[in-house]
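Dropping the structures in below, format is structure tokens.
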Structure P
Amino acid sequence: MSGLSLQIEYADSIIDRVRRRDLSLAGAIGEIAAKEVADLAADPAFRLQLVFQATLAHDPHVANALHRIDDANVRAWAEFTKRSFDQLDLKLRPTLDFDQLGCALHAAGQGVLFRAMLPARASRRMPDSTHLLTYTAMALVVASVDPADGGSADRAWSW
């Protein structure tokens with residue numbers, strides 16, 4: 001079983017705990033974020049992928065490989081979020097789809113880990129990677145849940 005498959009299996013087990021009311025949704029997002037941060041931080045292939053993406057994405061062969069990796073990750077997280085929403089009886093806003101949410105969550109994880117590779121600076125206190133990904137994932141999930149008001153996610157930003 002691949003690392004991504006194990007991550008998704010773990011995330012499914014956490015959502016099952018929410019469904020059984022053994023864990024809050026916010027707690028579940030925090031546990032999944034912590035596992036994602038730990039797994040990606042320990043994965044040398046992830047670091048290599050970031051190097052290739054930053055330096056060699058112009059090469060068509062490298063770009064093709066990076067797209068395949070990205071597509072697999074987005075698809076896995078999109079399928080996970082759909083299953084999770086179904087199990088928790090949540091509805092997605094009608095203007096969104098699970099591919100968009102899976103892509104946003106995957107990009108958040110990549111961005112947080114990319115940022116975490118910077119050396120710490122004493123002059124600037126920032127949340128640790130787990131908390132940063134937890135905050136980001138919670139914001140994405142909250143913004144994606146349909147409040148049944150007929151509005152789109154865009155309406156929330158129309159101020």
Structure Q
Amino acid sequence: MRIVLSHQRSVTRTFPVAANPLVPAGTTYSVGEDGSFAACGEGIFPGDDFIAWSETERGVTPGDFADVDPATGQPLLVMYALGAGSGSWTLPLVIEPGLSRAILQLPSATKTPVKWEFSDDLREGSWHPLPGGLIHEGATGNQILNLPMGQNGFLRAFVPAP
């Protein structure tokens with residue numbers, strides 16, 4: 001959402017001169033305030049579809065994209081993107097270490113793109129996108145995620161902000 005605020009002011013105010021023996025009684029002075037400014041910014045907010053899904057399927061109203069599902073501890077946005085329903089839910093992912101791949105099983109179309117990243121540890125800044133690890137909106141069926149050969153590590157999914 002792009003927000004633009006424009007303000008314009010053109011006001012003249014008149015004030016009495018304080019008691020001064022050098023100035024005739026009843027003398028006033030005027031101050032003119034003329035000017036304008038504009039400010040703009042952008043904000044990203046959860047959409048109505050995401051909020052409606054979260055309230056209906058997960059029983060919670062998200063206030064932020066980073067909110068997690070109280071029942072599973074999973075990010076609501078990832079659950080939404082992958083088509084989670086109500087009740088228990090696990091990430092629909094099967095890891096095949098011998099083949100250095102993971103299979104994302106999508107029984108229904110993804111609602112947003114989902115990015116997959118890999119890290120050999122959990123420190124900040126160590127995550128790297130998996131080659132071919134962007135699952136596009138509308139994807140269904142089995143999606144193959146190729147993992148780095150011969151490496152142990154961690155895999156994560158996230159939904160990039162629009």
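Only the coordinates and a few stated rules stand behind these numbers; no lab work does. Bear in mind that the values here come from a model prediction, so they are computed numbers and not experimental data. Cβ atoms are built from the backbone, for glycine too; each structure is taken alone.
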Practice problem: Taking 2, 7, 13, 13, 13, 10, 7, 5, 4, 3, 3, 3, 4, 4, 3, 3, 2, 1, 1, 0 as the value of P(r) over Cα pairs in 5 Å bins from 0, in percent derived from one of the structures shown (P, Q), identify that structure. | Solution: Q
Quiz item: For distance in nm of label points 7 Å out along Cα→Cβ at positions 9 and 113, which of the structures P, Q scores highest?
Solution: Q
Quiz item: In terms of FRET efficiency 1/(1 + (r/R0)^6) of positions 25 and 129 (r between Cβ atoms, R0 = 30 Å, to 0.05), which of structures P, Q is highest?
Solution: P
Quiz prompt | When distance in nm of label points 7 Å out along Cα→Cβ at positions 121 and 145 is computed for each of P, Q, the largest belongs to | solution = P
Exercise. Identify which of structures P, Q gives the largest calculated value of FRET efficiency 1/(1 + (r/R0)^6) of positions 33 and 89 (r between Cβ atoms, R0 = 30 Å, to 0.05).
Key: P
Quiz item: Comparing distance in nm of label points 7 Å out along Cα→Cβ at positions 57 and 73 across structures P, Q, which is largest?
Solution: Q
Self-check item: relative contact order in percent (Cα under 8 Å, 6 or more apart) from the coordinates reads 29; which among P, Q
Solution: P
Self-check item: Among P, Q, structure where mean count of other Cβ atoms within 10 Å over residues 17-24 as derived comes to 7.9
Solution: Q
Quiz item: One of P, Q was used to calculate helix-only ellipticity at 222 nm (-39500 (n - 2.57) for each DSSP H run of 4 or more, over all residues; to 500), giving -1500; which?
Solution: Q
